[in-house]
Structure I
Amino acid sequence: MRRMSVLLAVLIAPCFPNSLWSAEALQKVRIGFSTLAFSYMPFYVAQEKGLLEKVGLEAEYIQMRSSILPQAVINGNINFFPILSTGLSAAVSGLPMVVVLNLYNGTPWILITTKEINKPQDLIGKNVGIAGLRTSTHYFMLAGLKKMGLNERDVGLISTGGTQSSFTALTSGQLAGAVVTPPFDDKAVSLGFKKFLFVGDLVDIPYAGLVTSQAEVKSNRDRVQRTITALLDGVSWLRANRGESVKMIADKFKVTQGQAEGTYETMISMFTKDGRLNPKVARGYMDVLRQDRPVPPDLDPQKFLDFSMLPASR
């Protein structure tokens, strides 16, 4: 009877591929996030729509500060995180990190301010929220200050821990400005704040994707590849399901239908076609990092990128 049961399970498994994974133990992965952000929508979709389970994975999403994400991967506390700039920065510093997927071309960061800020000089002596020191929001804000004719000493840069926290601090009156992404920009405008300066195109900084350790790639290459597949399937789902995607954004970020639609359009327009990071952006980011640390002039960022696990058809 036992042999017959096993044989029957093998025979009917091809008819129910999703059931095969549920019948077996799903392989667990832990992914670290610093904040709620629209750039992570492929991750949210992959989990909520069963795309991770479809490839035999069960993901646990863990919130932690961006500054500790690389070490958390090295220590084995998590397997992946999505902030490419943090991963490359850690790799330059000597940690064995590698970027295996890039989801976006471009970054939508924007400086939002109170309505009293009408010109750059009005920011002098005021506090502006960024996710953290040596994060992409920090570098974008520094570039923004330079463009406005100000320097870092003119403004107090306050580390909040993430975009959502920056938005909360701004709208609660603790800050005069904050560097945020959609939908927090439109949500802030609806509350009486203003879009003061778009900073996302001022410097080359990679955005969101998938970062892991070299050890993970070496020892669990199949798990890395399946995680990539689930995320790319998430991108495909977002492209194909506009209405449901907009509703998901509205519910998750507590924004209006119109604000969610604007965020969706921004996201779709930025998705990369092949999952690779433009070498120009990677090299440009090396120049950004040289602003506050010694980075060899001949350092090739390609050594920190591994796109060999991307599906051939992408």
Structure II
Amino acid sequence: MARSDDIRFRAGDLTLAATLTLPTGDGRRPWALLVPSWLPRDRDGGWDRIGHPGWFEPRRSEAPMGLFARLADALAERGVASLRYDPRGCGESEGAWEESDLFTRIDDARDAIGAMRSRSELDLRRCAVIGHGEGAVVAISVAVGDPAIGAAGLIGPAARSFRDVLRRGVAERSRTAVDREHPVVAALDRSAEELIEHADRRQERMPIRIGDEVVNFGLAGWEQAFHTPALALATMLHRNVVIAHGTADVWADPDESRLLEGILRKAGNQPALQEIEGARHDLVEADDAQIGAFADALVARMEPRELPPVLVAIEQMGGES
């Protein structure tokens, strides 16, 4: 059994809402931060129908739990705690999703980790970060700069520039019609080339019609994503890495993960790649055994890390409380 607590943490000038899932038992628990994919999501990994109700088709009553809710349960069964959060402007979090850029999302993930390091239930020496989709760039960026993170999990990541990945995804969704029922997906696919052109020109904003709503998209995050490919970041990542990718993903082709795996090996890592046959970007088609296999591989690689002095002090204070 596990306990889930709804919490809030500060991210810059805003407050973000999150769920901390804690396995039963005594002592400090290893833990993982779950970083969502790029389009508006809730903390469970599903489409954000709370903050953006007109952007997505209504949720079907028989729809399964979101990817991150499933992962949190799988990790808890293996004695690992997890934190998952609503991104800016999504769910119960403050802010505006369309205004948040890539570097801000990286800072938000770092703030989430910082907030958790004051909790006596969590083991500061055994920590992982898991990124889904474009959240993989956030996860890698955080892991590269934080020596206390021992492992990284990447689900459906892109390796190359988001400019190229976006174009390839638009073509695949046009061919298959997957996810085109959502007004935001149809609108972004329709506007993709214009958006790329505006971002490359470093224009600040671009209006996009989503259903009956016209939304002014900040373009800084798009430009940053075009120039911050995971492929380049991975050359600096010296951590244990587990990758999962659905073979029917229409947002990032499985070739992206294969390319990322090769770069990580050249950098001296020993990544594990799990390809899930027939699964899409959110791994809805993956069964519990496949989600569990990803969790098993990650937990096995969450080796204790040496802490910098400031975290040693925080660890000692937590032990005295």
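Determine which structure produced the value 20 for relative contact order in percent (Cα under 8 Å, 6 or more apart), calculated from the coordinates; the candidates are I, II. Comparing all candidates, it corresponds to II. Between structures I, II, the calculation of distance in nm of label points 7 Å out along Cα→Cβ at positions 264 and 280 yields its largest number for I. Looking across I, II, the calculation of mean count of other Cβ atoms within 10 Å over residues 32-39 that yields 21.4 traces back to I.
If we compute distance in nm of label points 7 Å out along Cα→Cβ at positions 128 and 304 for structures I, II, which one ends up with the highest value? Structure I gives the largest value of distance in nm of label points 7 Å out along Cα→Cβ at positions 128 and 304 among I, II. From I, II, which structure was Rg and Dmax of the Cα atoms in Å = 21.0, 82 calculated on? Working through the options, I get structure I. Which of I, II yields 5.5 for distance in nm of label points 7 Å out along Cα→Cβ at positions 96 and 192, as computed? Only one of I, II returns 5.5 for distance in nm of label points 7 Å out along Cα→Cβ at positions 96 and 192, namely I. Out of I, II, which one gives 29.9 for mean count of other Cβ atoms within 10 Å over residues 152-159 as computed from the coordinates? Going label by label, the one that fits is II.
FYI, it's all coordinate maths here, none of it is from the lab. Since the structure is predicted, the reported quantities are computational estimates derived from the model, not experimental observations. Cβ atoms are built from the backbone, for glycine too; each structure is taken alone.
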